[in-house]
Structure P
Amino acid sequence: MRLDVQESNGERCVQAIQLKAQDTIVFIGDSITDAEHHRQAYAPLGFGYVHFAGNLLRAQRPELNLHLINTGVSGDTIIDLERRWERDCIAHRPNVVSVLVGINDVWQLTMESDLAVTAADPSRYEVTYDQLLSRARDRCNCRLVLMEPFMFCRGRHNPVFSALMPYIEIVRKLAARYDAVLVPLQREIDRKIADIPPEAWSDDGVHPHVWAHAWIALQWLQATALWSNGTM
């Protein structure tokens, strides 16, 4: 597996992740990644974006026999990821690690502060996330794909959406720090939300409808350059 990079106008541009036979990709995060992947009907990748992205990769290059692993857990915060990082990430010796986490930290601190046992404020979120990425890179020599936490929301005065913004900026900063692929989900949602209302994406503003999971998978494939302009 190789990540090709070039410089454009002084900025680093990620071109492609090149996968090799038997490479392992771990997708880790919260319920959006989880997507009920432990249920027999949806095992092993769930019904969400991991299912779509993973199976498109397999369909494109079946000869690679990629190992795709979903270790998402519903309700997880960055602190929850820290507690299981060794078992659910490092132990798989991944070549690529894809992470999506943050919305539960924001939700708990904003809406359920009395129950926010494992939620991290932005400062702790950044420190913890940074440590997890460092461990994965140093111990597995893996490439990193960081997905922006997101909401399907038009109202900038929504308290959860407002509180989410610093977390998104932290993910962008960490992606630059680790030369990771950034999947700019909130940026792309913001571009489309004027024409596609929040309720078309999700019932609660957070958990995507199945078609929106497929859309997220396309953003992941395009950001990693494993699918560009409709071709893979």
Structure Q
Amino acid sequence: MHSSGGGDLLLRRGARLPALTRGSSIYEDRAAAGRQLAELLAGRVGYADAIVLGLPRGGVPVAHEVARRLGAPLDIFVVRKLGVPGQEELAMGAIASGGVRVINPEVVEMAGIGPAELEAVAGREQAVLERHEHELRGERAALRLESRSAILVDDGLATGATMRAAIEAVRRSGAQRVLVAVPVAPLQSCDALAAEADELLCPLTPEPFIAVGAWYRDFAPVTDDEVRALLAGDVLR
């Protein structure tokens, strides 16, 4: 495990975090963040057979740079947050490709969400997830993860709820190892996810965290067309 103010933070499954890491770097854009992640990931033992999975939309430009540097296949992995009705930015859980659902019972209880209301939100988001996945991938089949390593990439983490759903889903899909790679995240989210993934790589863990977009000079929204173009330029099938 390594931690320094400007270096990478690598956590293995079940590891506890070291003392608070402070960082002040700002990424130029998602592609630049992806290139930095790629250099840190190059030569990582146990991931020679990896498939790189970008979480749409913002994670895909980051993942594309990682896949290109590693010479690895690139695919998307769709995750949808389950927002509290009336407070949709507050995540009470998430769903992911493959029918996986992760619920935060503390938020559900705090918000007074009953089973019927939870199911209604999950059903609506599942329909959106399936439609969005088809729009991005078209008729292109998802890459098979059985007995492969998976590198899950996003442009950053806040609570980590969507990434937890992604980790569980790729494990259910047969992935042998799971590495989470993100350019920026709060330490507490890294701490929680370190127990879920086999490894977690995050170069920047600022305090205070503020928001993912605060650590990019260019954080313009990524479009569906951009995602489709990046997938079409996949470096290896």
Structure R
Amino acid sequence: MSKKIILIIITIIIMGWIGYSVYKSSITPEQNLAADAKNAVYIIEGEEFTLVNGRAEKEIAPGSASKIITLYFGNDATGDLNGDGRNDVAFLLTQNSGGSGTFYYVAVALNTEKGYQGINAILLGDRIAPQTTEIQGGKIIVNYAERRIDEAMVTPPSIGITKQFALDGATLKDITSEEAKKEQACVISGGTIKTSLCCKSAGDFPNLCLIGACGCSPTDSHQVKVCDCGKGKSFNGNGCVVVQ
């Protein structure tokens, strides 16, 4: 008799799970639409956060007293990002989980016929100094200040950073040029941007940790931008590192 009861319970659980799955799959995107960007759902680091009047709270773990606080920071910019003729909204979000860090994200709320749809947000940095957010030609341009990696977090950010973002379908992506990324990585990691004669096969900001990138004869070289990291360090394409 007990085996029959167990089988009935298992059957009920399976049917309940199937019913929930069918219900969940029937939810349309319209049910996640909001009246404005401050009340939409955003995906941050793979998790959904639903803003209510510009704020969302989520437990770090079930039953935990610590919470992840997500806030609508602002720096709004409006413009058509997906070519549908409606003005979408780009802005910054902040997120704090109880520690000293305050992480800034660029986010987008798409303006649809029936409301605003939040999508994925992309990290900018910890305790940066936001400046401007613009939309130009379907691209989001975010300007902010950052610190060098060897500076304490109490040091006011002083290095200007510009990043560009655009939609790929309904996904927000970082489209900052590789040259700009390397230039910014050089300065943030403590390097200085200069020009130098490097091999014709080398582009701007070559990996100077590799032997030969700038070791060609003058006739086989051209002027490129390089990152001078100073004595004992070299630029590896992503930043200044100690030469082994």
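Computed from the coordinates by the stated procedures, all read-outs in this text should not be read as laboratory data. Model, not experiment: these values are computed from the prediction. Cβ atoms are built from the backbone, for glycine too; each structure is taken alone.
Quick notes on this one:
- Mean count of other Cβ atoms within 10 Å over residues 104-111 derived as 23.9 - corresponding label from P, Q, R: R
- Given 11 for relative contact order in percent (Cα under 8 Å, 6 or more apart), calculated: source structure among P, Q, R: R
- Structure from which 22.0 was derived, mean count of other Cβ atoms within 10 Å over residues 64-71, options P, Q, R: Q
- Winner on distance in nm of label points 7 Å out along Cα→Cβ at positions 40 and 144 once structures P, Q, R are ranked, highest first: P
- Test item: helix-only ellipticity at 222 nm (-39500 (n - 2.57) for each DSSP H run of 4 or more, over all residues; to 500) calculated as -11000, pick one of P, Q, R: Q
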